[in-house]
Structure I
């Protein structure tokens, strides 16, 4: 059965590394418009952009997007989504997908996939996606978050470290991906039920979360289950820097050609 879900897109203007990022123009449109179009193509019942900035609100409303204004003091995008869910009056059992405002190339199939996965698993509090790691550089890069799952597809742990650590293989060949060991990079795309989202933001950060700077570890710390599935379409990287913007524009132009 296909899930009914809402996509919430948190978007900040004052990002430290790239101020005004959501409004940067890509292939003739602001980046946030590309993200909203990806969300609409997923089959979502509703797509809402959550922002604290009037400039983003005005641009989004100009292309017909629904916008929810939120507090400027939220410590994370998850807190912004929790406020948005409350302001929109979403029911406790409704599924929301957190699609970041700097993911203009996220396949719409991934957005639907993560929502449907959570819908199918009542014992999970969250759902997310991963992709296989295929290069040594990515495997040992702390900016590429790794995830280990159990045989049922539930997350055992997320880490910036190389997990699982193949002790004998790495002793013989350090810094090389061993044969016969599967490694997965986590994608920052989440589905939650609204009831869990409200609970999550009232918990203090977990020690593991603080050590790794990975918010999803708060859920595991509290004994909640996170379902993880390999993405059916591999998304290109998001936009973190002006150089990434150039790469994303090329990819968009190729898709539209």
Structure II
């Protein structure tokens, strides 16, 4: 078993309110400089910058994970991760049919830029990405699984878009294998208040700026060759799914 530092919740310049300097290439570079080995790109309701992130990650020697942060119909955020890039892009294609299309206000929310791995702008999303979709909290786990992914509640310790803040509790159903906590020092409190004994607790940054990316303080133990991204992702998903 080896220890792999990680940050599984990061936003690029495609996400509203994320800094335009948060290009896929810059995120990969900052993760490398910070000593983070496994990094997921999880833009709001889209995976369109994941291909560029995978290319940049290969240059820096970090292990990329394709994903997105889904906003459910209840306005709850779920981290969705996919073992294969192609699976994430297929879910992205499906998700566009479940979005509620509202024109983006770039003066308020930012430009929502689609970038290639060389930091060149190749497009943008004209509709606001962060608003609620028509996918419910209950529907999401099975739906994401059908596309070869896994999802779990994001930042349950936060008021904004956290499941506990919105529903008042962490429901028994759906029974997620993981939960994300943003502030490590809140773990004892949330373990006491909510039954997290059977769940993997993931600590991620939810970065919208390069300086937000985690320090190498958190790790997962995986039986994988660090030089094989495919093997690391396979073992990561075994752990997340508790196979």
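Assorted remarks:
- Test item: FRET efficiency 1/(1 + (r/R0)^6) of positions 2 and 74 (r between Cβ atoms, R0 = 35 Å, to 0.05) calculated as 0.35, pick one of I, II: II
- Distance in nm of label points 7 Å out along Cα→Cβ at positions 154 and 226 - structure with the largest value, from I, II: II
- Structures compared: I, II; top value of mean count of other Cβ atoms within 10 Å over residues 130-137, i.e. the largest, recorded for II.
- Read-out FRET efficiency 1/(1 + (r/R0)^6) of positions 90 and 218 (r between Cβ atoms, R0 = 25 Å, to 0.05), computed value 0.75, structure in I, II: I
- Which of I, II yields 2.9 [distance in nm of label points 7 Å out along Cα→Cβ at positions 66 and 170, calculated]: II
- Per volume of the Cα convex hull per residue in Å³, the highest-valued of structures I, II: I
Bear in mind that the values in this text are calculations on the coordinates, not laboratory data. Small disclaimer: the values here were computed from a predicted structure and weren't measured. Cβ atoms are built from the backbone, for glycine too; each structure is taken alone.
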